[in-house]
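Bear in mind these aren't lab numbers, they're just calculated from the coordinates by the rules spelled out. All values derive from a computational prediction rather than experimental measurement. Cβ atoms are built from the backbone, for glycine too; each structure is taken alone.
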Structure 1
């Protein structure tokens, strides 16, 4: 019983920490990484100022560098917005309907030709 109580207490604390965790936008992350790139303050000072761990900062910095490396290598693939995705799904559905219609017409024409010959 005590083990179960301890486990639920630990889960409760983890849940609170998870929900209270600050979420940074990509713009905020970029500003923090660029602040370090300028070299005016140490990474420790920047992390303390923004309330993040150094591990988090170095993770963001690595992601920033990798994205820059890909961009310089000519990899310009980006993620589609939700509007673009819904437009593409709609277009895909319309094209599937068109293909189905054409297949039915093709089968009908084949049967007509077979009946004539």
Structure 2
């Protein structure tokens, strides 16, 4: 009898399926989102070198934001600010297998307002 798939397993399968088509390059790195029950993090990754160019999370002490939609929007703007400092303006959005809704959509909106194009 096969083991039952959990929600986390299903998300991982969706993310793997998406990653077949999403690749971050030096010109357009990948903006990857991770969401847990209490926290939210995002990072900009150049997959050709395997380097993280910019990252931001609700775990950072100086941000003082929570993982709700308002906090996600501020994380998106902070990530865009850090990416602009590194010279990144265009990215590919990787929602990580999560639904484009709520915190994930709010983070994307904040990143767009911060100046990132995707």
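Odds and ends about this structure:
- Computed 17.3 for mean projected area of the Cα convex hull in nm² - originating structure among 1, 2: 1
- Among 1, 2, structure where percent of Cα pairs over 17 Å apart, for residues 49-96 alone as derived comes to 37: 2
- Label whose coordinates, when FRET efficiency 1/(1 + (r/R0)^6) of positions 9 and 73 (r between Cβ atoms, R0 = 25 Å, to 0.05) is calculated, return 0.25 (choices 1, 2): 2
- Top of 1, 2 by FRET efficiency 1/(1 + (r/R0)^6) of positions 57 and 105 (r between Cβ atoms, R0 = 30 Å, to 0.05), largest first: 2
- If mean count of other Cβ atoms within 10 Å over residues 17-24 is computed and equals 12.8, the structure in 1, 2: 2
- Distance in nm of label points 7 Å out along Cα→Cβ at positions 41 and 81 - structure with the largest value, from 1, 2: 1
- helix-only ellipticity at 222 nm (-39500 (n - 2.57) for each DSSP H run of 4 or more, over all residues; to 500) from the coordinates reads -11500; which among 1, 2: 2
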